[in-house]
Structure 1
Amino acid sequence: MPSPSCGLHQRRQFLAATAASALVFAGNSSVFSQETVPDQSDDPSPLRLGFSLYGMKSLDPVAAVKELREIGYETTELPVMTGWPADSSTLSKEKLRELKSALADQKMVMSAIMENLLLLSEGDAVQKNLDRLKAAAEISLALSETNPPPIETVLGGSPMRWETDRQKMVERLRTWAELLAEMKVPLAIKAHYSNAMHRPIDVLWMIAKTNSPWIKTVYDYSHFQLQGFSIDESLTDLLPHTAMVHVKDGKLTEAGRPEFLLPGDGMIGYADLLGHLARKHYQGDIVVEVTGQLHSKPDYDPLATARKCFPVLQTARDAVKAS
């Protein structure tokens with residue numbers, strides 16, 4: 001796992017590699033224009049605020065949507081992992097129709113379908129990943145056939161094995177991209193502080209080498225902040241490929257381990273973050289992702305947490321609009 005000093009070294013590597021990255025993408029520009037990917041910005045309202053149902057495992061998704069809208073959120077995210085209320089292997093068509101109706105009634109948008117697929121899995125898990133990816137895509141299409149929300153996932157692996165494993169990772173990701181191209185559903189891959197793909201340059205490399213217009217990213221500054229990246233240097237090159245923004249906060253413990261926090265409980269300035277997004281003409285969704293470190297605690301209250309997070313983002317968005 002990277003240390004803070006390792007993060008600063010990685011930041012210098014990232015800045016030095018930016019020009020080379022741009023050349024890689026320039027060489028692939030024709031490929032990215034071959035297919036039409038659904039536009040995720042049908043609603044022209046900039047910077048919609050959302051709360052992921054990843055932080056509401058104990059609630060029925062339909063009930064959670066209604067509660068979130070009452071708080072003021074405009075969008076959400078649906079986890080379909082094993083053991084979750086909307087687990088793709090058990091979610092009924094009736095329940096999915098009920099969720100779609102609730103979203104329409106509440107004028108809520110589904111930002112993404114969350115999965116947790118480890119790219120370097122072996123044996124039977126390789127096909128299982130493809131099966132679950134297909135099931136997630138079917139849920140996405142059931143919610144919006146004309147504008148399906150992207151599937152988002154971290155990819156697993158170890159930061160120390162990025163150079164060793166990245167070629168195998170991209171070969172697997174190409175297989176995923178082929179499946180999703182057939183179904184016409186985007187996939188948004190997410191960098192994670194503790195995963196192989198952990199830096200902005202890693203994300204850019206994976207997207208370029210996969211060479212598919214159906215592969216996007218989720219931008220979550222908390223993972224880059226812990227490595228010493230500024231908002232601007234982590235966001236600038238990723239934004240053209242960003243399907244959605246996750247927000248949470250974080251810090252490193254004395255042992256150098258990441259401890260993720262709620263928005264407003266750390267050092268990230270959300271008016272600064274949203275201001276950067278607005279100046280770069282991002283008009284997508286800003287979705288709170290409550291870490292499992294918090295939502296797995298016995299005394300965790302999902303509704304109280306959602307209520308606490310909303311004014312942090314609303315104040316930041318109001319400041320951006322007023323500037």
Structure 2
Amino acid sequence: MILCCGEALIDMIPAPVAGAVPVVDGADAQTGFVPHCGGAVFNTAIALGRLGRKTGLFTGLSRDLFGQQLAAALTASHVDHGFAERSDQPSTLAFVHLRDGHAEYHFFDENSAGASLRPDRLPELSEDVDTLFFGGISLCNGAAAETYAALAARERGRRIIMIDPNVRAGFAKDEAAYRSRLAAMVARAGIVKVSDEDLHWIYPGDAPIEEKIRQILAGEAGMGPGLVILTLGSKGAKGFLRSGPTVEVPAQVAVVADTVGAGDTFNAGFMAAATEAGVLADAASGEMDPEQLRACLGYGARAAAVTVSRPGANPPWRGELEN
């Protein structure tokens with residue numbers, strides 16, 4: 001089982017209210033907000049479940065109406081949410097404001113179910129959990145972020161660990177603590193996925209991208225992650241193995257509706273393909289065959305292409321890729 005560890009939240013997406021009158025002459029009609037399930041780690045879990053992999057989600061999950069919506073969505077995509085810590089605290093809400101085509105997020109996370117996790121309440125994991133995935137805004141702040149970091153530290157060497165930092169510096173209340181936490185978790189991971197923006201935030205300065213990738217691979221005493229995956233949007237993705245080889249795959253052609261959830265689906269596609277081929281452990285050790293790496297990266301790109309072709313984070317089902 002792949003256990004995804006991180007945020008599950010509700011994106012409040014603006015939508016016009018039917019029949020509403022303009023607030024002032026010439027203004028747009030009033031806007032309401034429609035709740036959509038979201039969160040980078042939640043999206044990755046959903047995508048994995050739809051791609052046919054045995055998947056669970058460890059998060060803080062509310063018993064409120066929105067928490068029930070999240071749980072129902074997980075069940076519908078065959079994701080086990082029995083690992084989640086349930087509470088009466090409210091669900092995290094992210095209100096989306098569109099300005100000139102760009103999304104701005106306003107988070108309501110204080111005292112939420114997701115923020116209520118504590119490092120002294122780590123879940124006990126069964127033997128069938130062989131892989132842990134971390135990432136997203138869940139690594140930004142407070143005791144909840146330290147909980148995920150503590151779980152990664154406890155399980156290092158016992159299970160495969162993959163992390164996608166998916167850096168959201170603006171959400172971090174303490175940037176120094178956030179940087180320190182990410183650095184420690186990246187060092188503990190076997191597989192790290194980064195965008196070029198992530199990479200330049202983690203390693204500020206004008207050094208070439210490949211040099212920054214090698215810094216991650218070097219880790220401590222030359223024993224960093226076995227594989228670093230660099231996603232480049234419409235330019236595809238590259239995989240850098242600690243053993244030396246570099247593999248590149250192009251992006252898949254798609255008519256883009258939006259890019260919400262594309263990176264999360266790519267992560268799921270890669271893990272699903274590598275798990276099915278029995279080579280995820282090889283990736284984490286840096287000994288993966290380059291052609292197998294190419295195939296797994298390509299599957300991730302194909303899955304992501306489906307997601308970007310339709311609105312919102314709506315990953316494909318396995319049958320859609322087979323057809």
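Details
- Origin of the derived value -11000 (helix-only ellipticity at 222 nm (-39500 (n - 2.57) for each DSSP H run of 4 or more, over all residues; to 500); candidates 1, 2): 2
- Which entry (1, 2) yields the derived value 19.0 for mean count of other Cβ atoms within 10 Å over residues 169-176: 1
- Each of 1, 2 could give semi-axes √(5λ) of the Cα gyration tensor in Å, for residues 73-160 alone, but the derived value 26, 14, 10 comes from 1.
- Entry that produces 5.4 once distance in nm of label points 7 Å out along Cα→Cβ at positions 97 and 233 is calculated, selected from 1, 2: 1
- Looking at relative contact order in percent (Cα under 8 Å, 6 or more apart) over structures 1, 2, structure 1 comes out largest.
- With respect to distance in nm of label points 7 Å out along Cα→Cβ at positions 209 and 297, the largest value across structures 1, 2 is given by 1.
- For 4.5 (distance in nm of label points 7 Å out along Cα→Cβ at positions 145 and 249, calculated) the corresponding structure among 1, 2: 1
Coordinate-derived values only; no laboratory data. All values derive from a computational prediction rather than experimental measurement. Cβ atoms are built from the backbone, for glycine too; each structure is taken alone.
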